[in-house]
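Engineer: Structures are listed in the sections that come next.
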Structure P
Amino acid sequence: MDWIEISVDGRCWRGAAAAIDLAIPLDFHGAQPRFFADATASSAPLEAGSFNGEVRRGASCNCSIHTFAPHCHGTHTECVGHLTDDGHSLASHPPEPVRLALVVTMPPDTREISHTVLATAAERWEGLPWTALIVRTMPNDPRKRYRHYEGPAPAPWFLPEGIGWIVSHGVTSLVVDVPSLDRGDDPGLAAHRAYWGLPAGGRRAAEASRATALVTELAYVPDRMLDGLYLLELQIAPFASDAAPSRPVVRAATEVRG
């Protein structure tokens with residue numbers, strides 16, 4: 001396949017042949033990103049009777065047990081079940097369609113991602129029918145792919161009014177390169193609640209006005225990607241959980257006229 005096309009509001013957008021993977025590979029035996037958890041993600045061969053789970057030790061095949069927290073280790077996607085107690089999970093969501101996405105870069109050293117900062121970054125593409133937003137923070141050196149995020153505010157965070165701007169644009173798939181929409185020390189997760197339209201104290205998915213929206217955290221947007229429009233294919237492991245490892249893949253998008 002050389003390209004793909006999607007139709008949005010009667011307009012057609014074509015994705016380039018070259019795909020760009022925004023997921024951070026989770027290396028169980030090497031450098032890896034980590035947030036909130038003290039322990040790293042780990043892997044060990046399955047032991048079952050005489051079977052040792054390692055070809056190099058004489059087993060017929062490799063078979064490992066992986067231990068990790070999707071929220072804490074690597075690129076992951078969350079649903080409203082992150083904040084609710086009714087068992088809402090990603091497994092109940094249908095596969096995500098390919099979406100028209102806007103990539104925007106925050107000004108260097110932005111700490112609070114606000115309505116104004118987002119609106120300024122996206123001004124050139126206002127009025128176009130994107131329903132996904134990909135936010136890149138600066139600095140953006142490759143070490144971000146295996147950073148250990150520690151402390152109350154180890155990365156930029158979204159203000160609720162910034163999330164309000166995102167919601168007002170109909171974004172239902174948000175991809176960010178930070179470990180959380182909120183500050184690390186925000187007990188109420190105000191930005192998450194604003195994104196899903198979940199009232200303060202609300203604990204059931206039915207109370208959320210945007211219960212089908214998804215957010216992907218700890219992605220990495222390489223410098224070679226210019227701000228602008230892309231087609232986003234969000235691949236998510238179908239875990240019966242509020243979060244799961246995911247792989248956002250994008251292609252530069254061009255409108256096809258006539």
Structure Q
Amino acid sequence: MNTAPVKLARLIAHVYWAIVQILFILPFTDTPDRDRRLVGWSRKLLAILRVERRVAGALPASGQGMLLVANHVSWLDIHSLHALLPARFISKAEVRGWPLIGRLAKSIGTLFIIRERRSDARRINQEMVAYLAAGECVAFFPEGTSTDGRDLLPFYPSLFQPAVDAAVPIQPVALRYFTPTGATCDAAAYYGDMSFGQSLMRIARLEGLIVEVRFLPVIDPAGLDRRDLARRAEAAVRQGLGNRS
């Protein structure tokens with residue numbers, strides 16, 4: 001039986017294994033090994049929660065600097081993407097102080113931004129440019145918050161600037177969640193006043209969940225500014241979600 005309590009027990013054990021790696025293994029590994037462990041850990045997490053991955057489109061080549069942007073539906077989004085490729089995500093600074101979650105996020109190279117401080121946007125942009133120029137994939141959710149997955153909020157343009165400065169392509173990605181019967185799965189969404197615990201229980205109670213990760217055609221930043229890139233990326237993701245309004 002793979003009931004919610006069983007899933008949660010296995011998930012707790014999986015998180016404790018992550019702690020062991022953070023404390024005793026990751027400090028002594030190189031970047032490729034860290035990336036392999038990250039991808040494997042995310043795949044195992046999805047398997048524990050019975051989340052099936054369905055990939056559409058071409059995955060970006062490894063070792064090429066790229067800015068990956070996606071719509072934001074669930075805390076599963078990051079793991080669904082990490083299960084396919086290693087990336088440095090941009091996260092709000094509050095996450096760094098969360099028990100355990102903050103330590104996990106920091107250990108996998110997450111970049112933290114203080115959204116309320118305009119000067120911090122300049123700092124994070126400089127860090128992003130450095131990683132992009134070094135051939136890494138940097139990812140963020142341009143809506144600035146998660147939604148119920150049925151609509152798409154406007155994309156904020158500020159964090160698209162590093163793609164212009166580093167002259168790297170934009171990789172738009174559309175994320176959707178379905179039940180095993182093919183219906184849109186509202187239980188996967190994590191938004192509004194919902195707590196993480198409530199979201200986790202909703203997902204754990206599901207008999208199965210499908211996440212579709214649709215890689216859309218890349219956008220060349222040549223001759224475009226950050227606002228142009230944000231508009232084009234938003235239009236691409238909106239089309240990839242089947243919402244052309």
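Engineer: With helix-only ellipticity at 222 nm (-39500 (n - 2.57) for each DSSP H run of 4 or more, over all residues; to 500) coming out at -2500, pick the structure among P, Q it was computed from. Intermediate results must be reported in sequence, preceding the final value.
Structural biologist: On the way: P: -2500; Q: -12500.
Considering all the candidates, the number was obtained from P.
Engineer: Here's a follow-up. Taking distance in nm of label points 7 Å out along Cα→Cβ at positions 34 and 98 for each of P, Q, which is largest? Don't jump to the answer; show the numbers that get you there.
Structural biologist: Values: P: 3.9; Q: 2.0.
Biggest value here belongs to P.
Engineer: Taking distance in nm of label points 7 Å out along Cα→Cβ at positions 170 and 186 as the criterion, which structure among P, Q has the greatest value? Let's see the in-between values first.
Structural biologist: On the way: P: 2.6; Q: 3.2.
Structure Q gives the largest value of distance in nm of label points 7 Å out along Cα→Cβ at positions 170 and 186 among P, Q.
Engineer: In terms of mean count of other Cβ atoms within 10 Å over residues 74-81, which of structures P, Q is highest?
Structural biologist: When mean count of other Cβ atoms within 10 Å over residues 74-81 is calculated for P, Q, structure P comes out on top.
Engineer: Identify the structure, out of P, Q, from whose coordinates semi-axes √(5λ) of the Cα gyration tensor in Å was calculated to give 27, 22, 17.
Structural biologist: Details: P: 31, 23, 19; Q: 27, 22, 17.
Only structure Q yields this read-out.
Engineer: For relative contact order in percent (Cα under 8 Å, 6 or more apart), which of the structures P, Q scores highest?
Structural biologist: On the way: P: 30; Q: 26.
Answer by largest value of relative contact order in percent (Cα under 8 Å, 6 or more apart): P.
Engineer: Let me ask something additional. If we compute distance in nm of label points 7 Å out along Cα→Cβ at positions 90 and 162 for structures P, Q, which one ends up with the highest value?
Structural biologist: Once distance in nm of label points 7 Å out along Cα→Cβ at positions 90 and 162 is worked out for each structure, P has the highest.
Engineer: So, one more: Which structure, out of P, Q, was distance in nm of label points 7 Å out along Cα→Cβ at positions 202 and 218 derived from, given a value of 2.7?
Structural biologist: Values: P: 2.7; Q: 3.5.
This figure was derived from P.
Engineer: Assuming 35, 18, 13 is semi-axes √(5λ) of the Cα gyration tensor in Å, for residues 50-105 alone as calculated from a single structure, say which of P, Q it is. Please list the in-between numbers first.
Structural biologist: Numbers: P: 35, 18, 13; Q: 23, 15, 10.
Label of the source structure: P.
Engineer: Moving on to the next point. Kindly point out which one of P, Q the value 46, 27, 25 was derived from, the read-out being Cα extents along the principal axes in Å, for residues 130-225 alone. Don't skip to the answer; put the middle values down first.
Structural biologist: Working: P: 40, 33, 19; Q: 46, 27, 25.
Computing Cα extents along the principal axes in Å, for residues 130-225 alone on every structure in P, Q gives 46, 27, 25 only for Q.
Coordinate-derived values only; no laboratory data. Bear in mind that the values here come from a model prediction, so they are computed numbers and not experimental data. Cβ atoms are built from the backbone, for glycine too; each structure is taken alone.
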